[in-house]
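In structure tokens below, several structures.
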Structure I
Amino acid sequence: MDKLLFGISGLPISSGLKKIDYASGIKYLKSIGLDAMELLFVRNVNVTEKNKDLILKAKLDNEFYLSAHGSHYINLNAEQSDKQEQSRERIIKAIEGLSKVKGRSLIFHPGYYLQDTKEEAYKTIKQNLQKLPYKEIDYRLETTGKVSQFGTLEELVLLCKEVDTCKLCIDFSHIHARGNGCLKDYHDFAQILQYVKDELGGSALSDLHIHMGGINYNEKGEKNHLPLLDSDFKYVDCLKAIKDFDIKGCVILEGPLVEKDALLLKNTYETL
């Protein structure tokens, strides 16, 4: 990609429209200066034969970037093999739905450690990722926010190196929460981006998918999302590091204020 886009997860909340859906949401977000939306497939794939043409038209007319967040019920390290298969099927159905509207990236949490060692979980998840069919949509593995979840930055970077179809989604807020408030200043954010560059090459920084937003946490990790200004997430330091590393791709805001905080991120970035 040739620039950094900013957008939201899910639908906007302040459009003033009586009925808001993906198509009208895209038009509204473009009108206020945002360029991306992450469709929420967390409970079901809600791009259908009925709405796909309207969504696609809105995307193309507004030169909009679409990604999607996969099911919350994905666990590629489930104890039963049939549940692993069901997780792969959920990923494939999400890819098929996103393809209908020419989306770019499917973001998902790979799974949980459960009773396995980290090494055992890694092996099982890698094997399941390798079984996924190649599509012209990126499988984006998202860094996770709870210590019980598989998905540290190091685990996912290694998977991206070993599984050709996978790319990275850095959720800075999840990393912050998983580390019980570990991202304290510019250096911490820069260190993450330098690690990705060292391990995956400069090309990873020119096509990066990023999540950020306010977050509440404890020693076990993520609890819930918060408005940016109500949290201790150092979004200005994060944006400075993103700018200094000349990151290209997409930043998705997660949190209750969606487009308001997404515009705060974009406007702050443009003043740095």
Structure II
Amino acid sequence: MSRIANRFSDLKQAGRKALVPYVTAGFPFADTTPELMHAMVAAGSDVIELGVPFSDPMADGPVIQKAGEQALALGIGMTQVLAMVRTFREKDQTTPVVLMGYANPVERYDLKHGQDGFVRDAAAAGVDGVLIVDYPPEECEEFAARLRASGMDLIFLLAPTSTDQRMQQVARVASGYVYYVSLKGVTGAGNLDTDAVERMLPRIRAHVKVPVGVGFGIRDAATARAIGKSADAVIIGTRIIQLLDGQPRAQGIAAVAEFLRGIRCALDA
């Protein structure tokens, strides 16, 4: 059983919902991401999604796009991201880490480091899951199998427009959890309809047997608590990037930790 599956199993037994923050690796400073990850765990986070910077992030809104551009300008690529995970693992061997990004950095890494270089090095670094936005399930069953053989999960997105057929395709290859995009559009969009999310989740669960996390548009404790009533995990990214943007190192990390503590309290209430 993967570290992600173990974490969700423990949370289910405890009657708790997972808090999953997202942060772009290398933002806003190239050398503070592991420290930020530890602070997020201390604030009550259960899984960390670490964004791999990419120059053409189709699913990301302007806030996360800007963070990725700044990280790229600081020289952050897949090699540096894996190094950050290795540093995090020096002090934390239990919190699952998911890399979230796009196909290009993964495939470029393999071109530079040999076939299956990414799977090999990600597993060695301590990565637990991978979410590749532009990998459709029908084209990556082999990739999913290689990840599972190395103890890692392949996570997929589902959306309000996903058909039953798409859910069935995802269910065949997904492990760890699935990420339900709660609204049409990119990260950071508003107008989240919590009732619509609650209606959609039983339809997803009719096909998908792994936990379902919900993200996009969750910005405060009240919304997180409403989503947490039906979802297995609440995923928050854009608001965390906003709290870090333009802040000195210590103040940014402290602001994120305070925000996540509030979300944790709301989910546990």
Structure III
Amino acid sequence: MPQKASPPARDDRPEEARRARLSRIFDEVAELYDRARPGYPPELFDDLADLAGAGPGSRVLEIGCGTGQATVPLARRGCRVTAVEAGERMAAVARRNLAGVGTAEVVTAAFEDWPLPAEPFDAVVSATAFHWIDPALRMVRTAEALRAGGALAVVRGQHVRGGTEEFFVEVQRCYERFDPRTPPGLRPPEADDVDGSDHVEEVARSGLFGPTVLRRHQLDLTYSTDAYLDLLRTFSGHRDLPDAAREGLLACVAGLIDGRYGGRVTKRYLIELAVSRRL
């Protein structure tokens, strides 16, 4: 069994304090998050069954379930899911979405502080949430939650080049005007330039898991102006802006979509799955 981690005092790590604060900010807009955030392609869950054993009867721990975008499909496929979600409102929506769907329990807690059950899990899944877990704890805590040979499956989504490409070039002027943290000339990366190496290296450094296997999927989603603004309102960086700056940014984005793109834009997502088996 891996050694239990002794984390540094969180108050001594300003970056960790900001990460923890931003990780909770979604709870302010749980209902909007549930409506606006996209789900995941069915092929991802085929990969989870194939690579991580997340299939009928498997015991799955999901970290940061949000409102259940991955939890519901896992439960429908017969997994016995324990989902841990720090946000009270997010967890409440997830419970509502899971009503009558398979076997799933939603626990309101931060994964870093949640007492792990005595029986280990077959798989730990974290969909677009693993980066919010304290980096000083996440590998050791995840390994502690898994049986020997169990799988850590991390899903990450990223906006990549494609879709309405010219919009995502032009919209940077809005961000540079209203968000001073925006690097000049920022562009979505090419999908081929996103290699998952940072996560693969973190797993390898831990010494707790075997080699990481990657699977990738791309999908294009088209948004009306209102739907795209709702999506932006659920992003942590946008929510962290002062109210006046956020509203100015959203108005600028809306004006661009309506004025130059006929009220609709398409965004290309790269969905990356990384699976590592516990030693």
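Name the one structure among I, II, III that distance in nm of label points 7 Å out along Cα→Cβ at positions 163 and 203 of 2.6 was derived from.
Going label by label, the one that fits is III.
When you work out percent of Cα pairs over 30 Å apart for each of the structures I, II, III, which one comes out largest?
III
Name the one structure among I, II, III that log10 I(q)/I(0) by the Debye sum over Cα atoms at q = 0.15, 0.18, 0.19, 0.26 Å⁻¹, for residues 43-114 alone of -0.56, -0.79, -0.87, -1.26 was derived from.
It must be structure II, since only it matches.
Every number here is computed from the coordinates shown, using simple stated rules; none is lab data. What you see is a predicted model; the values in this text were computed from it and never measured. Cβ atoms are built from the backbone, for glycine too; each structure is taken alone.
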